[in-house]
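K.L.:
Below: a set of structures, written as structure tokens.
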Structure 1
Amino acid sequence: MRIDIITVVPDILTSPFEVSILKRAIEKGLVEIHLHNLRDYVTDNYKQIDDYQFGGGAGMVMMIEPIDKCISGLKAERDYDEIIYMTPDGERFNQRMANSLSLKENIILLCGHYKGVDQRVRDHFITREISIGDYVLSGGELAAAVVCDSIIRLIPGVLGNETSALTDSFQDDLLAPPVYTRPAEYNGWKVPGILTSGNFPKIESWREEQSYLRTKKLRPDLLGED
């Protein structure tokens, strides 16, 4: 998989890909991450990538020309499955979407800033708009990092245990069950006996029940009960 991220502040996106699982995925050659500084696509001395809104109003707007140059340049080199704009008013990101995107070959993520991008960018270049929640960030970079993390870990070979991602919360519209590790008793607090019984069919049944009960308590909306 190749992910191209278009940003005004690429430094924000450096560290997430230099540690842990994402770093190992890159080193294994399972994913390529390419950061593109939007200011490299303007020619004026001020490297201006934003301007005032037509019609007046507070806040600046990202200009269409540098975004066009960047996206068009990338598309001239390869085909892209999705060109995604990270924006608070986009489609709410979820696990099902992450699963789908993890199967793609080439993706562009455009990080918004200021009051957003010229609407013509959204009308003519963007294939999908994604939000990671109903709140506003200073820019789309952190949201893009979240999306990258969630999809890269699903690529076969990235995680040491292939089944780990398949048992995460939200994979089956349920929250994950509680998990425990050694010691079996600490300060008088004991691990549920079923988990140390060795009866794996019963353990699996217990986990399914706990997933349902936890979801019903914490996220009834996932069960259609909100």
Structure 2
Amino acid sequence: MHNNRRSTNPISRHIQENSSIYSFIIVLFLMGVIFGAIIVNSLSIAQKEDLFYYLKQFFGQVSTGKIATNDDLFRSSFFHNVKFLGLMWVLGISIIGLPLILVLLFLKGLVVGFSIGFLVNQMGWGGFLLSFVTVLPQNLLVIPGFIFTAVMSVMFSLTLIRKIFMKQNIHFPFFQIFMNYCLTFIIAMAVVGLAACIEAYLSPELMRAVIKYVHV
């Protein structure tokens, strides 16, 4: 009965069948987050002051409504994330780009960790609140989308490697596998599209409210 329940849930079955790859990818991403937070502490006082000055300038623009329009923010966020996802997707096809997929995911984690770490380091509780409304909402979707794309890219690349170098004589349904791989990219694009909506239309309002509260 338990096996039947597993077989009727494709998402759960997919994760269970590829749990080792998911575990590796998630740990790699978390290492990037931790490393990004550590980098904050390695910055000199002058570097922190310079960064925080520009950050305060940005927050001032946000509070007075002088930032880009919501539509511009949406386009910027969406195309930035899609280009990142697309690069990972292409690297999965190239085979030799497999290590770069892991590097890109690590860098994504590093950026998230640095962003949160810097806000908390400079502003304490207020920085935590700001990171909660500016970094967290869209990343609740973006991060799973990136992890999913990275896993599928690694799996596709490993599949091609096994076919090419192990010279398997069994039938290799490349077209079907490739179409499934294309589908994963479309799903990931939809996820980051929703995340871009949150970042463009929800996060700025939350940010303005928090900025007034913490008095940046």
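Values quoted throughout were computed directly from the atomic coordinates according to the rules given, and no laboratory measurement underlies them. Because the structure is a prediction, the values reported are computed rather than measured. Cβ atoms are built from the backbone, for glycine too; each structure is taken alone.
K.L.:
With distance in nm of label points 7 Å out along Cα→Cβ at positions 75 and 91 computed per structure, which member of 1, 2 shows the largest figure? Write down the numbers at each step before the final one.
P.N.:
Details: 1: 1.9; 2: 2.8.
Comparing 1, 2 by distance in nm of label points 7 Å out along Cα→Cβ at positions 75 and 91, the maximum is at 2.
K.L.:
Same structure, new question: Taking 38, 19, 16 as the value of semi-axes √(5λ) of the Cα gyration tensor in Å derived from one of the structures shown (1, 2), identify that structure.
P.N.:
Working: 1: 41, 20, 15; 2: 38, 19, 16.
Among 1, 2, the structure yielding 38, 19, 16 for semi-axes √(5λ) of the Cα gyration tensor in Å is 2.
K.L.:
To which of 1, 2 does the computed value -29000 (helix-only ellipticity at 222 nm (-39500 (n - 2.57) for each DSSP H run of 4 or more, over all residues; to 500)) belong?
P.N.:
It was calculated from structure 2.
K.L.:
For structures 1, 2, calculate distance in nm of label points 7 Å out along Cα→Cβ at positions 99 and 203 and state which one comes out highest.
P.N.:
Biggest value here belongs to 2.
K.L.:
For relative contact order in percent (Cα under 8 Å, 6 or more apart), which structure out of 1, 2 has the highest calculated value?
P.N.:
Between 1, 2, the highest calculated value is found for 2.
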